[in-house]
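Peer 1: Heads up, there are several structures right after this.
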Structure 1
Amino acid sequence: MVRGKKYSIQEARARILAYCAKKECCHQDVRKKLNEWQVNPEHVEELIAFLIEHNFVNESRFAGLYARSKFNQKSWGWNKIKKELKSKNISDYCIQEAYLEIDRKDYLLRLGSLLQKKKEAYSGNQLEIKSKVFRYLTNKGYEYDFITKKYNELYD
């Protein structure tokens, strides 16, 4: 494997500031990027502390933005969003704050819309269709209880 250039702390600081200015990122993203650049491990923590101190990296802000964008752009349900945030080592407190940023009314409307769209797209007997719709929505991260409630509300 060919290794890239090793960066000094000053070069790494300039590059990571540019990286964080372009997109919202979490501690794990920053740490991964600095390790890719082969920055000395002692300097990695120092740079992360600098970014936090100057508000370039903010876990709470990242979690809220991530949750809103995945819900709005990809129609992910809360379970999938939560799983992905946990995989990025976001604290439970920040995940809970992010949960509050998704409006419950919008969440249920999106669930209903996806449910209707998928039900119309499938053909076959009703039990098969229901099974496919439920599988699709649970894979999207929606809670089984909400899916059941919405399905019964719309079709029973």
Structure 2
Amino acid sequence: MNWRNKMKDYFLIVNPHSSGSKAIKLWPIIKEHLKNEGFDFDYSLTEGRMHAYQLTIEAIKKGYRYIIGVGGDGTINEIVNGLFNQTFVNPEEIVIGSIPTGTGNDWGKSIGIPNDYMEAIRVIKRNNVIIQDVGKVEYYENNEKVGRWDLQI
């Protein structure tokens, strides 16, 4: 699937604490590289647990259709859960990407996103979208049904 980039579609969610604060140290360099590559984007830094989840929902509500996580697997997991728990847009209309700055980056590895942030940006720029299976686990916590979405890797 090839998605056409138009207007300011990209919203980046930056986890500054990813991999022992590696992301916040790299963020100025990544931001400059994105601009040099012609990306028009907005971004927000996460402020704690589940903030990427909330930022994803807000970004989709505002009309963003490309959500890029700058962080690790935890950041991507929160973005996926925000995507599938929001009710504004069919999740199939949203593209998730990753600029890995985490320790494992298992999801990115499984779909061919390089660990090098400059190479990851080039992959995003190529705009080659991969359809990804997603599963939902439901369980009870304190007599209340809870559900979490997860990418199938």
Structure 3
Amino acid sequence: MIGIDGSEAADGSDWFCYHATSPSIFPVGFCEINMIELTPPRGYTKLPFKWFDYLRETGSIAAPVKLFNKDVPNHGFRVGMKLEAVDLMEPRLICVATVTRIIHRLLRIHFDGWEEEYDQWVDCESPDLYPVGWCQLTGYQLQPPASQCKLVYRKGVLL
């Protein structure tokens, strides 16, 4: 079970259950090495956040890197590719999206027409990623980019 530092409920009701091989957990320093913004624990005011200082101040020990999943499949995604992606904050919505960054098996998904603050990191093998045209094929409502009212398809291709 994993709890987010600074927001643990006394009863553990806000913990997450991840298997040790999950591609969704990372070793200490992963974000810094890959220049990904890391949200410090709630109430932690010493900025910029430094893992070494935090571990020392809290009397914590970092999990060894060897415990984490290092497999990176040859996924084929490239920056700029378009897709249809589930909004993880609103899972009923599938939106027009663009791959804007790739770090190993992680894809930064930008929801077209929205600000970068709404971007989400998703594993390359996530079941929440679909090829362009999937919503049309299945009859599921695709959320158009925020700046557009209607998507145009011609011969099954998103224009």
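Peer 1: Work out the source of 10.1, 27 here, i.e. which of 1, 2, 3 gives that when Rg and Dmax of the Cα atoms in Å, for residues 80-135 alone is computed. Write down the numbers at each step before the final one.
Peer 2: Numbers: 1: 15.5, 44; 2: 12.2, 34; 3: 10.1, 27.
Source structure for this number: 3.
Peer 1: Another question, then. Kindly point out which one of 1, 2, 3 the value -2500 was derived from, the read-out being helix-only ellipticity at 222 nm (-39500 (n - 2.57) for each DSSP H run of 4 or more, over all residues; to 500).
Peer 2: Values: 1: -23500; 2: -12000; 3: -2500.
Only one of 1, 2, 3 returns -2500 for helix-only ellipticity at 222 nm (-39500 (n - 2.57) for each DSSP H run of 4 or more, over all residues; to 500), namely 3.
Peer 1: Starting from the value 34, 17, 15: which structure in 1, 2, 3 was semi-axes √(5λ) of the Cα gyration tensor in Å calculated from?
Peer 2: Numbers: 1: 42, 16, 11; 2: 24, 18, 15; 3: 34, 17, 15.
Answer by label: 3.
Peer 1: Related question: Between structures 1, 2, 3, where is relative contact order in percent (Cα under 8 Å, 6 or more apart) highest?
Peer 2: Numbers: 1: 21; 2: 24; 3: 16.
Of structures 1, 2, 3, the maximum of relative contact order in percent (Cα under 8 Å, 6 or more apart) occurs in 2.
Peer 1: Can you say which of 1, 2, 3 returns 2.8 when distance in nm of label points 7 Å out along Cα→Cβ at positions 24 and 48 is computed?
Peer 2: Working: 1: 2.0; 2: 1.5; 3: 2.8.
Structure 3 accounts for this read-out.
Any read-out appearing in this document is the output of simple, stated calculations on the displayed coordinates, not a laboratory observation. No experiment lies behind these values; they were computed from the predicted model shown. Cβ atoms are built from the backbone, for glycine too; each structure is taken alone.
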